Structure 1
Amino acid sequence: MEEGEQAVGFAAYGYVNAKDWDGLADHIFLMKSIERSAGFFITKFGWLCPLMWSPYLDYHKAFQSQIRLYEKRARERK
């Protein structure tokens, strides 16, 4: 799940770099979908891998912040 968050996060940067704010707004929909499913698995089943649970939770929180930042940027640029 964390890898999925990374992949869509990197892809979102491409929209920002290209200044494609409509594309970014559409991409945020995908980011939110992955965030919801990743959040469920990380919080409910992350303890199955105790050494990585804390880093996964931290990355997930950072990903949520990234989504909020991109939402704000897409709104401001339209």
Structure 2
Amino acid sequence: MGTDTFQTLWFSGLVLGMSAYALFKGGQIAWRREIDNPLVSLKGGRAIALGAAVAAVGLVGIAMAVLEGMKLHR
């Protein structure tokens, strides 16, 4: 296994993990319809929109990680 392969695997694994976490947290925000922290305090529709956006970023990241991993198969 060359260093390029290792770097690609490391990058794909890291992106996959963080994207799965973003998907989870985005779904959690949208489900509760509320986010309350020192930086942002949202309720209702705005919280759902923020949660959906974070979940969408998570889905895009998962797709990117899978595509990077598939490049190694060839």
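To which of 1, 2 does the computed value -28500 (helix-only ellipticity at 222 nm (-39500 (n - 2.57) for each DSSP H run of 4 or more, over all residues; to 500)) belong?
Structure 2 accounts for this read-out.
Comparing 1, 2, where is mean count of other Cβ atoms within 10 Å over residues 31-38 highest?
Result for mean count of other Cβ atoms within 10 Å over residues 31-38 over 1, 2: largest is 1.
Suppose log10 I(q)/I(0) by the Debye sum over Cα atoms at q = 0.11, 0.16, 0.25, 0.27 Å⁻¹ works out to -0.37, -0.61, -0.98, -1.07; of 1, 2, which structure was it derived from?
Corresponding structure: 2.
So distance in nm of label points 7 Å out along Cα→Cβ at positions 7 and 47, computed for just one structure, reads 4.3; which one of 1, 2 is that? If you can, show how the numbers build up before the last one.
On the way: 1: 2.9; 2: 4.3.
Traced to structure 2.
Every number in this text was worked out from the coordinates using simple rules, so none of it is lab data. This structure is a prediction, so every number in the text was calculated from the model and none was measured. Cβ atoms are built from the backbone, for glycine too; each structure is taken alone.
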